[in-house]
1. Upon calculation of relative contact order in percent (Cα under 8 Å, 6 or more apart) from the atomic coordinates, which of the structures 1, 2 produces 16?
2. For which of the structures 1, 2 does the calculation of FRET efficiency 1/(1 + (r/R0)^6) of positions 16 and 152 (r between Cβ atoms, R0 = 25 Å, to 0.05) return 0.15?
3. Computing helix-only ellipticity at 222 nm (-39500 (n - 2.57) for each DSSP H run of 4 or more, over all residues; to 500) gives -9000 for which of 1, 2?
4. Using percent of Cα pairs over 25 Å apart as the calculated read-out, with 49 as its value, let me know the right label among 1, 2.
5. Where does the value 2.3 come from, among 1, 2, when distance in nm of label points 7 Å out along Cα→Cβ at positions 64 and 88 is the thing being computed?
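Nothing in this text is a laboratory measurement; each read-out follows from the coordinates by a stated rule. No experiment lies behind these values; they were computed from the predicted model shown. Cβ atoms are built from the backbone, for glycine too; each structure is taken alone.
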Structure 1
Amino acid sequence: MLVLGLVSIQFFGMAKDIPLPYDPAKLNTIQLRVDKVASCETKAKIRGRWQSYGVACVYSGNYPYMVFKFYETTYRVPYTEGETVEFMVLENEAQLTDSKIALEYNMAIPVRVYGVRKGEETLVDAKQVHEWNLSRKFQRGLVAWVALILAVWAAVITVRRAKGILNEAV
């Protein structure tokens, strides 16, 4: 019973930690030339703790004040310098070309990439990534609720049996 309660709490936490990407209908498609492929430091909450790790990132002369970072499925796509790609990002053209913040803080602004297309081939579909994360979040929540219901059910049975034993003893 206690173990089921702890499992339920753990799964509720895992469901809460799964980030949902933005709605693919709200993303903007931009085309750019890859000028430099590098590794960038980033932080993420993994199993309840903030951890640092390296992710792939791309710099482009089309958007000199931005660095495009890749996570999850977009991380596995190989990028080579000089090729032309299309990225699905949340920022629009005006935000990507705005240099005010980058020049003020003397740094490139990170832009998260949700979808990748090279030529006519879609390598990472933002809609599929969104649906996959949504289903994972739903599954973790469902397992948490089932474990919680089983824990409550086990507690009720335990209390009834304890009452029966105490009534027999009296």
Structure 2
Amino acid sequence: MTSSTDASSISKDELILIFRTGPVIYEYGGSKVVRVSDTLVLKAGRGMTPGEAKTQEFAYEQGVRVPQVHRILKAPLPVGYEDSEEDCWLMLMDFIPGELLEQAWPSLTQEQRLGLTKTIAQLIRRLQSVTLNDLPPGPVGADDDDVYQGPYFTHYGAGPFSSVADMEAW
């Protein structure tokens, strides 16, 4: 962990070292979240994409209470069970203290669960109502030659598409 709370003052090499050796506060699938300082965390791994960071930035700008993203970078990180490395994306963001929903959920009353569900539905509606002026189809923040991955595309990905009509015709 570093004592710095200024995201811009932490070098790329320091962030890589912190990711490799720092305290892991959450891990799921191919990604983990590591504590950088009292106010910052670093998320990285195979499952992390620049689109995730750009989407989080977008949600933050729309007033959704998600961690503010400070930096997105790519670096070689250890993957799997061997000493192999792979280029992975890292996202440096604010740490928001609190209990994880997956831990809190079992102890919530039905009324509390319903309230949370309604709040999340309102946030989704708010984000869906935002006008996206002239953005191309595909992941938020994708480069022109990025392959689209996710539940609506094949395991191998699809695209890029030059227009919504091209994507719909796919």
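1. Working: 1: 31; 2: 16.
Only structure 2 yields this read-out.
2. Working: 1: 0.75; 2: 0.15.
For FRET efficiency 1/(1 + (r/R0)^6) of positions 16 and 152 (r between Cβ atoms, R0 = 25 Å, to 0.05), the value 0.15 is produced by structure 2.
3. On the way: 1: -14000; 2: -9000.
Structure 2 accounts for this read-out.
4. Working: 1: 49; 2: 45.
Matching structure: 1.
5. On the way: 1: 3.1; 2: 2.3.
Value 2.3 for distance in nm of label points 7 Å out along Cα→Cβ at positions 64 and 88 corresponds to 2 out of 1, 2.
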